[in-house]
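Readers should treat all values here as calculations from the given coordinates under stated rules, not as data from a laboratory. Fair warning: this is a prediction, and the values are worked out from it, not measured in the lab. Cβ atoms are built from the backbone, for glycine too; each structure is taken alone.
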Structure P
Amino acid sequence: MSLRSRDTIIAGYIPLLDSALLVAAARLGFAADEGIDLKLVRETSWANIRDRISVGHFDVAHMLGPMPIAASLNITSLAVPMKTAMTLGLGGNAITVSSSVWSAMDGAGASGDGDPASTGVALAKVIAIRVRTGQPPLRFGVVHPFSGHAYELRYWLAAAGIHPDLDVEITVLPPPLMHDALAVGQIDGFCVGEPWNTVAIQAGTGRIATFKEVIWPKSPEKVLGVTERWADRNPEILSQLIRALVKSAEWCGNEDNAPQLAALLANEEFLDCPTEACLPALAGQMRLADNGPLLGASFMTLSGFAAHCPRVEHGLWFYSQMVRWGQAVYAPADLDIVRKTFGSELYQRAVGQTEQGGAAAGHQASFFDDVPFDAALLEDYVAGFDLKS
């Protein structure tokens, strides 16, 4: 292994728009301004990200929100105790279905504006018809079992009376392969982050049925993950990196910079995709269908205190879904581990207490089906779901 300076940080990432904070920090000088030589390593799958940070190939990583929790709970491969240093944005995922599935959903009364209740009911009707006519179950792709994508898809399906493990098939694919798998009929839909929904839309193979921001508004997506050991050994440089990423976020979140950011991310070195596929979400110009109207609701938020400060209740909701879908068994001792993993300590230490009041800007987690979530009553919340139907 080559020698590197004390202030070099190696960060793994997946080619997605929400890697923007890391890419801009490395390429536009925000990391250098904090005295950090930030080296980025592109990976092809979230499993690789998990494994390489666990064995020390990466110092930090662009990670799925639930992944550090699963690692700290020792319910995933190569598990090590981890910390969520900061969140890298809110929203940004969508559930896209093939053109043929959307046509059937449209015929079953699906709303064209992404309303999750309407589209879920329509999909349930489509599935019922397929069962009666002897057609195979629909297959949906997610990026990893421990992901917001998997939990959002499952939540949407279950709220419509569709059992994610009995009525459909769910398979795991790397994000950049989703649109190709949809195009050749290997899957019928997927939940993924941008720009891969827009790539499918612009290719004419897919249509967004619903999206994260209307399923679980203002919810975290990717995080800056770090092993507990590395965080404990490198507190100052980690704080420097967090501050650099906050500055990067301020630039990335400015829609005036969207064309430059889209061009940077689309580069072969990073996402390796058309610039026009990266631009809509960054510029606030998302469409659910090709040539469809602009989305009225927010889709993705990259900047602001609420977008970066981890909130324990979000981590506890992720844990509730691990229990709901059989990935974990509820245990009171686990709650302390989740709180430690998804707490705001590292972020608050980096940005200082002057922004403490910003935490109040967040609101109680809420979901499209109006099922209340109270982190203080987590066991009751999980018990309220019928896991067998």
Structure Q
Amino acid sequence: MAVSASSDRPPFAAVIVAAGKGLRAGQPLPKQFANWRGQPVIRHAALSLSRAGAERIAIAIPDGADEIARGILTGIDGIILLPGGATRQESVRCALETLAANGAWPHVLIHDAARPDCPETVIDRLREGLLRHPAAIPVLPVVDSLAISTDGLMTGSARREELRRVQTPQAFRFDDILAAHHAWHGAADAGDDAQVARAHGLEVALVDGDERLHKLTFAEDFMTRPTTFPRVGTGFDVHRLAEGEDLWLCGLKIDHTHGLAGHSDADVGLHAVVDAILGAVAAGDIGQHFPPSDPQWRGASSDRFVEHAVKLGREAGYAVGNVDLTLICEAPKIGPHRDAMRARLAELLQVAVGSVSVKATTTERLGMTGRGEGIAAQAVATMIPLERTDLDD
């Protein structure tokens, strides 16, 4: 679990509301369990909070979904699953009570699973807000004119300058929001937890939200949108084969007589992909970020390098569009592993499997790879702009 850079702030827990049916999203299962950018929606949300420093994450899920949720959330520390209530507020109240029974938390963030892309910068702003206020929520300005409608007719207007679009996660001092939910218990369902806090007399601060916190609601939200401004990067890597080493390729351990030698796990395929992503966003190369002279990377899994490159891409305003990877070797045979490699790469890159190509070729027994002395890889990555208004600034 990653720790937030703001280590001087009080520790916090989190709640994820994921008990809905999500029928409007047009997915074959509730949208929180559907894949988005290579991973289930709820896993994205949980990872965002975990990496930001959440020490416990209570997740309200539908009845009967315990097994699928546990499988999806494997490897994320501090997860507590509980059945959702009849209303959103009941789910949140039960989750808060569960957290209270599992520790003492000065602060809590309450998040909708349907907002999977949660920038850590927003979480930092929320936690900063809690140092001065009992509650803080992320908001965006309203840019369109607004009309009040009655029976299909415009009957009035509202001042957009006075209105904001509200997002999650929403942040609260733990004891205050738990008391607010206890006071609310039995009342009609509220739109969000900020309304519960306001009804209890809590002051709610507004901080800047982010367009990346877009809520997945309809089928088109799960579709990849085309862009006219892609960026392309290339990557190349080679490692020698040696006895007594494990062979890692594209995040998979492959049975073979020899393995690749290097400072990390020497996954030549992932290293080429990392350099392609970094090149596309002009962020240097893998050696700059993970120098072989640094002992902390000895034997490290190259999965971490890919995740770091994807994060840098997102910070630059880009997501992975597609990756084309070619492995160059005489052995092992890549064909039997190709589909599993594509699936693992898609998971790491947070894209659909259809956006990942893995190919293999030989050098007709010529050169280092032809003599079976090593494996080489070359990759091309296309990065597409995130749909964020600040990219136009």
Structure R
Amino acid sequence: MSLRVAVVGGGPAGSSAAEILAKAGIETYLFERKLDNAKPCGGAIPLCMVSEFDLPPQIIDRRVRKMKMISPSNIEVNIGQTLKDDEYIGMCRREVLDGYLRDRAAGFGATLINGTVFKLEQPTENDKPYTLHYADLSEGGPEGNSKTLEVDVVIGADGANSRIAKEIKAGDYNYAIAFQERIRLPEDKMAYYDELAEMYVGNDVSPDFYAWVFPKYDHVAVGTGTMKVNKDRIKELQAGIRARAAAKLAGGQIIKVEAHPIPEHPRPRRVVGRVALVGDAAGTVTKSSGEGIYFAAKSARMCAEAIVEFSNGGQRIPSEADLKVYLKRWDQKYGMTYLVLDWLQRVFYRTDATREAFVEMCSDMDVQKLTFDSYLYKTVVPANPLVQLKITAKTIGSLLRGNALAP
């Protein structure tokens, strides 16, 4: 037999999965609803993703080597001082990154389908195929032409509002709302953000997250995020970040306004039968930092690698147990990262006092090095016991000075 896999969603997750499958010679179909889609997103990617996913230089708009953390009282802390000359955070536009990865997957042999999957018909017997019902949008028109496709395995990479997750009753999750404006600045103002990104914390910009000003090709992305319960405040919070950064954004022109849900934790079920969820559909966005691109692509790659492995390169149909190996490996590799970042968000994003303590803590060089090394390389950085003790003491001291340990 020859295994057939449908990957629903053509963002970094779906394209990364499709590329691995196609490279292995597996019959792969990659569905994307909008081929010019530009998801609202800060667009930051870690250095390790550039090499690990073999991204060419033109994908990176800006190489950020400096960051400012700005507290509720507008105290600024410069971070990034521990970075080496060849280290940076990559800033990209999603339409550029997504298009590149999608085209590369197609180049390796994945069949790219411009279409919207609206139903997944599940088999009544274990060895029977799944049937995808979709609207083919390739010939233009908003409705498209109704078509079907039979496959043996389905990967749901279709984001926070995943249709595939609904079809397999994967369960709901809490989600945040990201709101972002792309603002084209005058040349002198843009020069300020040449290698610099800013992160603002405070109840005025987000009661449970942070706001950002990230540099892109010819503009800055200015946005904020907050939990679903505060979604009615999102425009007020966006006005907050615009006010805090007003002097630096003076004379800017809004060229695009974007908003999108972001998952806050993994779905209750991420593999059901021969259907696996990856990326935002699975809930791989981290707490505290809100990072999603790398983890979306990495989860999808690990899922696809498990499919290749347990199908013997496409010669047999993998089982639910086979697909769940991907989840086991994922949780073993990154489970602690998610727990730590969840803890950080709970502790430091509670009140303006805790946010002041957080920004103060960021001024410490040991904290900066640990933070950047962990972000850039996605490894648990082994600090020696004295450094760990110093960081712990610094954390507690910052919290005490800010009266942030009060309930």
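Brief remarks follow.
- Which of P, Q, R leads on FRET efficiency 1/(1 + (r/R0)^6) of positions 83 and 99 (r between Cβ atoms, R0 = 30 Å, to 0.05), largest value: Q
- Comparison of P, Q, R by Kirkwood radius over Cα pairs in Å - largest value held by: Q
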